[in-house]
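Asks: Down below are the structures I want you to see.
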Structure I
Amino acid sequence: MTDKRPRPGRPKAEPTLQIDNERVRVMLWRFSPGAETGWHRHGHDYVVVPLTTGNLMLEEPDGSSHTAELRAGASYSRLLGVEHNVVNPSEDSDFAFVEIELK
C-alpha cells in the first residue's frame, strides 16, 4: 500500500473556488515550485484547462508516477474515480490550471 501522507517540505498547491452550483464546480489551482495537491479521488468527471505550459508529476496509488507535459490552453478530460497526487516538479517555475468538475 502506498504512503499517501504529504511529503515533508512540499508546499501545498493553492485552490481557489470560482464557481460551485448544481451543475459544475470550477477551481483555480496554483502550484509554486514543488507544490502538491495532496492525495485525492475525483468524485466527478472533470476537465482541466492549463493556464501555463510545463510539466506536472502524477503520483499513482500503486507507487508509480509519470510526468504529464501540458500546454497552456490545451484542455483534457478525465472520468470520475481518478485517484492521484499532482505535483509541480519544477524547482523554479509556478504552474496553474483551471479544473471544471461536471456534477
Structure II
Amino acid sequence: MNRTEFIITTAIILFAAFMMGWFANWLVHRFTRVKQSDVADLDRMSQELHEAEETRDQAITYLQQREAELSNQLAQTEAELHAAMDGLRAARQECEELRVHYEG
C-alpha cells in the first residue's frame, strides 16, 4: 500500500467514523427530545394541579369553619333544650304543688 492509498483509506475510515458518530448523536437526540407540545401540556397540567390543590385547601377550610359553626349552634341548642326542660320540670312541680295545695 503506498502513501496515497493509505491517506485515502484513513480518510474514508475517519469519515465513516464521523458519520456513525453523527448518526448516533441524531438518534439519541431524536429519542430523548421533549416536544414543545409535551412541555406545554406539562405546564398546563401543573397549573391545573396547583389550582385543584388551592380549591381543595379552600374547601377544607370552609368545611372546618362550617363544622365549628354547627358545633357551636348544636351546643347552644342543647343548652336551650336543657334550660327549657328545667323550666318545664319546675313548672310541672309548681303545678303539682298548687294542685296538692288546692285539693288539700
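Read-outs throughout are calculated quantities, based only on the coordinates presented, and are distinct from any laboratory measurement. Given the structure is predicted, the values throughout are model-derived calculations rather than measurements. Cβ atoms are built from the backbone, for glycine too; each structure is taken alone.
Asks: Upon calculation of distance in nm of label points 7 Å out along Cα→Cβ at positions 55 and 87 from the atomic coordinates, which of the structures I, II produces 4.7?
Replies: Structure of origin is II.
Asks: Of structures I, II, which gives 9.7 when distance in nm of label points 7 Å out along Cα→Cβ at positions 15 and 79 is computed from the coordinates?
Replies: The correct label is II.
Asks: Moving on to the next point. If distance in nm of label points 7 Å out along Cα→Cβ at positions 31 and 63 computes to 2.3, which of I, II did it come from?
Replies: This value belongs to structure I.
Asks: Of the structures labelled I, II, one was used to calculate mean count of other Cβ atoms within 10 Å over residues 47-54, giving 16.4. Name it.
Replies: Here the read-out was taken from I.
Asks: Further, regarding this structure: Determine which structure produced the value -35500 for helix-only ellipticity at 222 nm (-39500 (n - 2.57) for each DSSP H run of 4 or more, over all residues; to 500), calculated from the coordinates; the candidates are I, II.
Replies: Structure II accounts for this read-out.
Asks: Comparing mean projected area of the Cα convex hull in nm² across I, II, which structure shows the greatest value?
Replies: II
Asks: Distance in nm of label points 7 Å out along Cα→Cβ at positions 23 and 39 was computed and gave 3.0; which structure, I, II, did it come from?
Replies: The structure behind it is II.
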